[in-house]
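Take a look at the structures below.
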Structure P
Amino acid sequence: MEFAVDFRVRYAETDQMKFAHHSAYIVWFEMARIELFRSMGLSYAQMEKDGVLLPVLQVSARYFKPAFFDDSLRIVARFAELNKARLKIDYQVFRQGTLICEGFSLHAFMNEKGKPIRPPEFFLEKMKG
């Protein structure tokens, strides 16, 4: 399953070189991840209220070309791996069809006490489609 988010680079996300700052990509990954969940009928906020947390264990980004203020970008987020208690999501950032960045985030399913849990059944059902 995948989902794409379109947006423009905001001025506050750029650095002195007029590039989108590398840290902005991690925020954009999060935006795409939340929308990916929403597209499946899952609410991050509701999952947390239900005691299912997905902290980030690892995040990585590989930059190919810079993005600039007011660039129109598309981020594609897709589920890459799901096993015992972990979820990996891949991201690709495009500007006018050209891949400018790719990355991933790795998450653990945890309860409100910080203990690892298996993905809940409601999540697995949504993954099946």
Structure Q
Amino acid sequence: MRIDKYLWSTRYFKTRNLASTACKKGHVRVNGQVVKPSREVYPQDEIVLRKEQINHELRVLDLPESRVGAKLVNLYREDTTPAEAFEHNELLRQAKEYYRKKGTGRPTKKDRRDIEEYLDDDE
């Protein structure tokens, strides 16, 4: 089975076109090598997939006939992604929310003065 079809059928991507694009951009590695979308995948292959700033690591257990339901995905792959990858992504999201809420626009003059005052205190 092709790698793009496998990633689509195990629900890592919503469409096969998105899976193919990720392969073409070099976001997918099989056994340590960057692969094209047409690369064949076999059981026991190790796949590293970069998606949404997280390196998902998985092992192919079996090849599905077609796209499978979310409850059945674990029959075809073993997810070995470390928990630290998800925690790091969560910390980045929280850090962005801490400074400024989404949609509030650019900093005001008062915000700019506060930032400059804070930076001057550090020096």
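Tell me which structure, out of P, Q, gives -7500 once helix-only ellipticity at 222 nm (-39500 (n - 2.57) for each DSSP H run of 4 or more, over all residues; to 500) is calculated. Don't skip to the answer; put the middle values down first.
On the way: P: -7500; Q: -12000.
Label of the originating structure: P.
Ranked by mean count of other Cβ atoms within 10 Å over residues 44-51, structures P, Q are topped by Q, which has the highest value.
Starting from the value 29: which structure in P, Q was relative contact order in percent (Cα under 8 Å, 6 or more apart) calculated from?
Numbers: P: 29; Q: 19.
Computing relative contact order in percent (Cα under 8 Å, 6 or more apart) on every structure in P, Q gives 29 only for P.
When mean count of other Cβ atoms within 10 Å over residues 28-35 is calculated for each of the structures P, Q, which structure yields the highest value? Intermediate values should be presented prior to the final figure.
Values: P: 19.9; Q: 15.4.
Greatest value across P, Q: structure P.
In terms of FRET efficiency 1/(1 + (r/R0)^6) of positions 20 and 84 (r between Cβ atoms, R0 = 35 Å, to 0.05), the structure with the greatest value among P, Q is Q.
Each of P, Q could give Rg and Dmax of the Cα atoms in Å, but the derived value 15.5, 47 comes from P.
None of the figures in this text is laboratory data; all of them are computed from the coordinates on show. This is a predicted model, so every value here is computed, not measured. Cβ atoms are built from the backbone, for glycine too; each structure is taken alone.
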